[in-house]
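Take a look at the structures below.
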Structure 1
Amino acid sequence: MMQALAQAPVPAPHADPLSIKGFLETSFVDWPGKVVSVLFLPRCNFRCPFCHNHSLVVNPAGYDDIPRPYIMARLTELKEWVDGVCISGGEPTIHPRLPSLMAEVKELGLTVKLDTNGSRPDILQALLAQGLVDCVAMDIKAPLDEVSYARAAGTAVDLAAIQESIALLEKGEVEYYFRTTVVPALHKGEDLLHIARHLSGSSSLTLQNFNAEDPLDPRFKGAASYHAEWLQGMQERITPIIQQ
């Protein structure tokens, strides 16, 4: 199974009011070891065939905007209960007004985690330089060769940009971790070992099973995922490589 490649346009800055399409008040899984609120931003510059948030990516108009003043008021009330805010998507870094959102959250005294595909290292570097982000989770889609990455991302990808984002995070200026969603049609064991060898010396690489219930590409719907035991075995194999 392979998704036909298509260029996914990034919205023009003047057309981006930074709509917030989802607000999860408390999550125990989006920032390891912390309780956080999660904000979901629309649209993405990738078209990963296994994406389970695809309606947010390709049909954001189908979701109501959640007023930012309401979100900030609720976050103020939740400050005693949550450790921070995770900003996810979609791909947050395609939104020119992302820094202002992060700054507003930081002004509340909350920490900020960013979920990103790593395609915008210039934005990532600016956010780090401004002290607007405290943790970054970056998805590594596939082994870092053009064919494998394009298949997993559903579009042509600038691998130099991905490499630059990896290098920025590996400086260790903030907490970070890498993660790969594992899809049998796209990833074999050797692919995961290849990724791990590329990330050797990084903080961590977490493998996560893909959700076949409602992926972007209908050809992936209902596809078998790897058994949990196999995935755990691969995690145990890659962890020593990452820690070298």
Structure 2
Amino acid sequence: MTKTIDEVISRLTEIIEESRQRPSRLGYFAALYRKVTIQVKEGIANNKFQDGNRMERLDVCFANRYLDAYESHRQGKQPTAAWQVSFEAAERWRPLILQHLLAGINAHINLDLGIAAMETSPGEELHSLQPDFEAINNILFSLVQPVQDEIGQASPWIGFLEKIDPSADDAIINFSMRVARDSAWRFALRLNALDAKERPSAIQRRDKEIAELGKLVVNPPGVIFNAGLTLIRLRESNDIPRVIDLLS
């Protein structure tokens, strides 16, 4: 279990390298996550948060949930259902690079973030965390266009997604940034209001809900939409180490 943001970055780097060597699409989300974590570290160093020490504690607590899920999967154990959907998708050819990233984002933000926020600032302290919690949105938004550009280098027909569904691009941004983080904050408030004995069952229910959402991300409905996704996928790079390098 990591204890500092530098240890988180180091462990993510190890996962990225492991994924390059195997090769494994598990490295896609790890590459994106390391990029976000580095930005958070720089934000702390540049005093962009009200409480830098608390933000590091949140970042580490948040990251450890992903790292624990990753290790469980690697050891053949059962991670949370939401992460299981993402990890199983990494073994399949069909999902787009974008779908792999969104499946990871779904599990980590929609499930893990609210739990980490509540654990970092429990009780009356939670409300004081909200400004810094929301400040991370600025960091995430700053990465949207660079990540889209990187995906485009490995998936030259990704722009076709807008022709299949004109709202798809905006929906992706809303899903990964605005809607998911707002939902995570509400979940943190809900957990915080519960008795400690009630939280495990609430987390289990949430995990099942987020796993179902993850399944829709990986296997969206609609014959025409899926046919379009397949066309995009046929033009995507199958060079997993190269994709990991682009996302890094």
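Match the computed value 2.5 of distance in nm of label points 7 Å out along Cα→Cβ at positions 106 and 234 to one of the structures 1, 2, and report its label.
Working: 1: 3.6; 2: 2.5.
It must be structure 2, since only it matches.
Starting from the value 21, 45, 25, 8, 1: which structure in 1, 2 was P(r) over Cα pairs in 10 Å bins from 0, in percent, for residues 50-113 alone calculated from? Could the numbers behind the result be given before it?
Values: 1: 18, 47, 31, 4; 2: 21, 45, 25, 8, 1.
It must be structure 2, since only it matches.
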(request) Assuming -23500 is helix-only ellipticity at 222 nm (-39500 (n - 2.57) for each DSSP H run of 4 or more, over all residues; to 500) as calculated from a single structure, say which of 1, 2 it is. (result) 2
(message) With relative contact order in percent (Cα under 8 Å, 6 or more apart) as the yardstick, tell me which of 1, 2 scores highest.
(response) 2
(message) For FRET efficiency 1/(1 + (r/R0)^6) of positions 122 and 146 (r between Cβ atoms, R0 = 41 Å, to 0.05), which structure out of 1, 2 has the highest calculated value?
(response) 1
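Values in this text are rule-based calculations from the coordinates and carry no lab data. Keep in mind it's a predicted model, so treat the numbers as computed, not measured. Cβ atoms are built from the backbone, for glycine too; each structure is taken alone.
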